[in-house]
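See the structures that follow.
Just so it is clear, none of the values below were taken in a lab; they were calculated from the coordinates. Only a predicted model underlies this, so the values are computations on that prediction, with no experimental measurement involved. Cβ atoms are built from the backbone, for glycine too; each structure is taken alone.
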Structure 1
Amino acid sequence: MDLPNLLPHVNAALNATAMILLVYARVMIAHKRIERHKRTMLAAIAVSTLFLITYITYHYVAPIFVFRGHGWVRPVYYFLLISHVVLAALAIPMILVTAYFGLRRMDVRHRAIARWTWPVWMYVSVTGVVVYLLLYQIYR
């Protein structure tokens, strides 16, 4: 399998991994396991960074892949895709600021922004997997 055909699958796996790490980190902080939460969030940042690199690489080397679904699924797909891309762009600075506050143990500020960052990041991870499934698996 060549790079343009492999990368969408890699990207979906990285999105799914980020999603799992985000859920685990949320559970860890709910149980006051701060060090484990920190390590898990850093892993989620690393996985998401790797995703961004492979995503940019894919769009640099691959032709545009047109969505083949018709009917009601088409506007659903484009709503998910557009909201995913817009929120992904917004999530990047949110994640960086949230991580900065967390690493500096500025806990009040960290919690205040994490309350918004986590659901946005989770939405981006979930919709990334859903868009992949719709584009590359269900409506090939």
Structure 2
Amino acid sequence: MKLILTQEVPGLGVSGDVVEVKDGYGRNYLLPRGFATVWTKGAARQIEQMRAARQAREIASVDHARALRDRIQSETFVLRMRAGDTGRLFGAVTAAEIAGVLAENGIEVDRRRVRMGNPIKSVGDYKVSVRLHDDVDADVNLQVRPGK
């Protein structure tokens, strides 16, 4: 089955890629979740629009991504969240909130690029991974503090 990815699918491709997958995987997983659409001859325009949007969002060069990684890893970012007396958060820290803290410091990162291993549900110091480029990952030093 030939499909066009509408979102990044780890191990398969990124938005705008044309992929060939087994029928069951496409029909039962990718299509119902909106990760892909069926490939047609008229979809070439759609593919180009997705690629243009992705290139506008992505960090263009590996050198720029490495410089950004060095800046991110040299700083410590503080995120203020509502917390109880024991230090437990009301809710959990989301990838969008981490991307927001980075944006406040002049570093624009797409929230979908933030990789959190376990949910952050209490006050403390954490390391969170951000994929800046296909070849470059950065570890964000994040301090979650009560406040807000």
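A value of 2, 10, 18, 22, 17, 13, 9, 6, 3, 1 was computed for P(r) over Cα pairs in 5 Å bins from 0, in percent; which of 1, 2 is the source structure? Working shown, then result.
Numbers: 1: 2, 10, 18, 22, 17, 13, 9, 6, 3, 1; 2: 2, 9, 16, 16, 14, 13, 12, 10, 6, 2, 1, 0.
Checking each candidate, the match is 1.
Computing relative contact order in percent (Cα under 8 Å, 6 or more apart) for each of 1, 2, which one ends up highest? Display every interim value, and only then the final one.
Numbers: 1: 34; 2: 21.
Top value of relative contact order in percent (Cα under 8 Å, 6 or more apart) goes to structure 1.
From 1, 2, which structure was helix-only ellipticity at 222 nm (-39500 (n - 2.57) for each DSSP H run of 4 or more, over all residues; to 500) = -8000 calculated on?
On the way: 1: -29000; 2: -8000.
Comparing all candidates, it corresponds to 2.
If mean count of other Cβ atoms within 10 Å over residues 68-75 is computed to be 11.1, which of 1, 2 is the source? Could you put the intermediate results ahead of the total?
Values: 1: 11.1; 2: 14.4.
Structure 1 accounts for this read-out.
Give the label, chosen from 1, 2, of the structure having the highest value of distance in nm of label points 7 Å out along Cα→Cβ at positions 20 and 52.
Values: 1: 2.3; 2: 2.9.
Going through 1, 2 one by one, distance in nm of label points 7 Å out along Cα→Cβ at positions 20 and 52 is largest in 2.
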